[in-house]
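Just below sit the structures, each encoded as structure tokens.
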Structure I
């Protein structure tokens, strides 16, 4: 299957309202926090840092979203839906880092097909609304039966790496989703499991920190 052009998308009169597009249960499994716990991490030297709640408890919300897609003859189709979403955030004062976790329904383009996505974003706080130190783990958690998305976008799910088992600073973890980056002023790596949440990361100095306990 190839990507359809605007001249191949049939035009629809008026606004198409999809109502609420709910997260699938398998996607909600990626939410590992109540939002009120404190995560304690250690490095190879035995030093400890803590990630504490940034904006309070885990939030379950519905956000009205609108989008548009070009269609035949230079016209435009208009759509709206209520996005089902879970969100939580934590901060580490010692390392000047914070993370935002979101699981939400999302739409595709140029066809109005829905899917669920998990996103964990770790970065330094920004003063200018531009996050340039970030690293993220993003997982398409459910295609909602829209398998054609894999045909339309061959790299659709290639936004993370996965390993069934790994050892980080002599601590074993299972079913780990992770991301790695290279370059100046970048966070080099980030590791996540559905069971424990963020289990490890490297800071801007390349120091590895591994989850020690949850308080």
Structure II
């Protein structure tokens, strides 16, 4: 029985990797619950299962930053130029790296457009740094946990070798750290809710990738 199962799995993987490969490059924005709206980019390395379905590995990157600045003075220079003196009191940044297994559907919707639906599940890593120049506080924190996303949009065929697409995505994830207990013995954790809606624009190139 085990031997038969292994043979079936081997045949499934060999069939999958015999299909057409593709790579997607995407950029956009993401608006999470517990962080600022930031840049979103990423790569997806995929294989076509059939005419409409593809599976792939998506490695994405989110980045947002915040700087608190105050104008504390100005000086008139020669040539009708005014130089401002800016004081920086706080710097903060957040970086998220999700690594997801994706399933995608792409099929005809109109003569020129294809419907595009994506779903993914995986693991994500979050780094948050904070520096307060007034108090000299300088901290970095690391979080991790499972996440998922779904998206829908349209794709336009540029040529036989490439498509461009636009997609609205909902990402769900709350990476956590420092699990402990309360005085009453109840379990606790600290987490950052990165769930939110985003927009992705990108290009898919066929017969390119792993």
Structure III
């Protein structure tokens, strides 16, 4: 149980397709904030954002019902989300067979933990794990397949040297493992929330947080 003041806020952006009444891709911007008591503040507390996570969610059946390919919806947003979909979905929009086999129950939704960042001076305090655990448990409804990727989807990117990228991916894989993710393939990791062990890990990490 944490004694400090904490709150997690969820912001949703939806990528609208041809029909503005049909939301296609959910882009979640989730922030973890710490609070300091302040009599001069309007609410009596000053809140400071110390960590941020971005997650992508899609209801595959919803896309297909309105006649749009999940690939087209993903590609219209970013190369990253298109990469994720390419590695877990068939062209038809169904999950690839080995993806379905990897989960205890056949999934109907996909949630991708894309990025988690913590302010440099606030690292090693458990904020990243806390934020990720709360976001997954909040956003992954029943039947959701949860995925993550430990590094840049463009492995030929010249933004970082090979050693720095390897160090970063090693840290990220340890982070994903601590959340209960399992290595899958194509440098993708998955989390099956139908298993009791996975939900217990996340619930333990999340304990003590209020929204």
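Can you tell which of I, II, III yields -10000 when helix-only ellipticity at 222 nm (-39500 (n - 2.57) for each DSSP H run of 4 or more, over all residues; to 500) is derived from it? Working shown, then result.
Details: I: -500; II: -2500; III: -10000.
Corresponding structure: III.
If distance in nm of label points 7 Å out along Cα→Cβ at positions 64 and 96 is computed to be 1.8, which of I, II, III is the source?
Working: I: 4.1; II: 0.8; III: 1.8.
Derived from III, not from the others.
2.20 is what came out when Cα Rg over 2.2 N^0.38 Å, for residues 48-119 alone was calculated for one structure; which of I, II, III is it? Computing Cα Rg over 2.2 N^0.38 Å, for residues 48-119 alone on every structure in I, II, III gives 2.20 only for II.
Since every read-out is calculated from the coordinates, none of them should be taken as a lab result. Quick caveat: nothing in here was measured; it's all calculated off a predicted structure. Cβ atoms are built from the backbone, for glycine too; each structure is taken alone.
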